[in-house]
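None of the figures in this text is laboratory data; all of them are computed from the coordinates on show. All figures in this text were calculated on a predicted structure; none of them were measured in a lab. Cβ atoms are built from the backbone, for glycine too; each structure is taken alone.
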Structure 1
Amino acid sequence: MLNPEVPSQGLLFFGILYRSDLFSEEVLVQRIENIYGKVISFTPEFNPLAAYYSKEMGEETLLKRIFFVTTAAFPREFLLSTKLISLDWEKEWSQNSKRMVNVDIGFLSAENFILATTKNYAHRVFLSQNIFADLTYQCTDGRFQTLPWTYPDFKDPPKVEFLSWCRSFLLMRSKVKTT
């Protein structure tokens, strides 16, 4: 009889682009930490999406980007449920039917980094409830490597380094036993 192996857990990722005149980083991190616990944050300097999202969100200079990664590990199923929750947040934080906060959700494991998206494409895998999984990085030689379809925003070396560091944190965390 086949006994399927339970996959390892991983860290949840939140990439947030927001209107800094309407929201503070503290409010956003509090929302995440209230549900998922403590997070590690990273503020990327490279933000190529600001011009694109300014069409919906307003003045480009007011758009700020921050990444959060949980310090606690979660089952892989949380990618889908967290993406669905993030869509509710985006609606809650919208004004005049326009998003003022864009929330990207991902799942970081020892093997790879996956983003959740509502958009289908040839390399994306359907999860459920109109959500698809986008394999963004795979781990090679102990580091995350980009793929031909990785979003240009996520090919930025400091972002790859940060998420590779988070992978090391996950591996270290899994070796530490708590009592």
Structure 2
Amino acid sequence: MKIEETGIQDLLLIKPNVFKDDRGYFFESYNRNAFRLPGNNVDFVQDNESMSGKNVLRGLHFQKPPYAQGKLVRVIRGSVLDVAVDLRRHSSTYGQWRSVVLSGENKWMLWIPEGFAHGFVTLEEQTIFFYKCTEFYNKASEGSIRWNDPELAIDWGDIKNPVLSDKDREAPLFRDFTTPF
């Protein structure tokens, strides 16, 4: 397994060793001893999965403390452009973002620690997205930032008119956001 830094502290790209033969493939999608994620005490308590058609954009989402979530995200089928934005006020990379294409083909994963907003846009039909969370979902602590915020200026690629939920369409702008992290 190869763990790569992304240029934002604690945000890590994980490239597992995938063993392929004529039967198919095998890889460890999570191993607490091998991953050594920042914070040593990472404890996943909830797994989530979504299926989306092409051009569906979900995000940018986060949960406020004390229900903040770290997420280990990956794609089972299809592909996404996955985006994480640093919301940690004392971080030298506050307000900066990174993106990576995750796919069922490359099997890469992204570790997104607490204090980040997260979103993705699907690049293929019937994309299945999977993630492990370090905290249970809590509706009262959910938050979001507008996906196309001009200050963040996230490059979403060729997506012009993504399919959005009302919540994501109406999310506040970054300039109107006060970080709880």
Requested in this report: Assign the value 29, calculated as relative contact order in percent (Cα under 8 Å, 6 or more apart), to the correct structure from 1, 2.
Outcome: 2
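Thinking only about FRET efficiency 1/(1 + (r/R0)^6) of positions 48 and 168 (r between Cβ atoms, R0 = 30 Å, to 0.05), which of 1, 2 has the largest value? Show your work: numbers first, answer last.
Working: 1: 0.70; 2: 0.95.
When FRET efficiency 1/(1 + (r/R0)^6) of positions 48 and 168 (r between Cβ atoms, R0 = 30 Å, to 0.05) is computed for each of 1, 2, structure 2 gives the biggest number.
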Query raised in the report: Here helix-only ellipticity at 222 nm (-39500 (n - 2.57) for each DSSP H run of 4 or more, over all residues; to 500) was calculated and came to -500; which of the structures 1, 2 was it taken from?
Result: 2
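For mean count of other Cβ atoms within 10 Å over residues 8-15, which structure out of 1, 2 has the highest calculated value? Don't skip to the end; give the middle numbers.
Values: 1: 21.9; 2: 18.6.
For this comparison of mean count of other Cβ atoms within 10 Å over residues 8-15, the top structure is 1.
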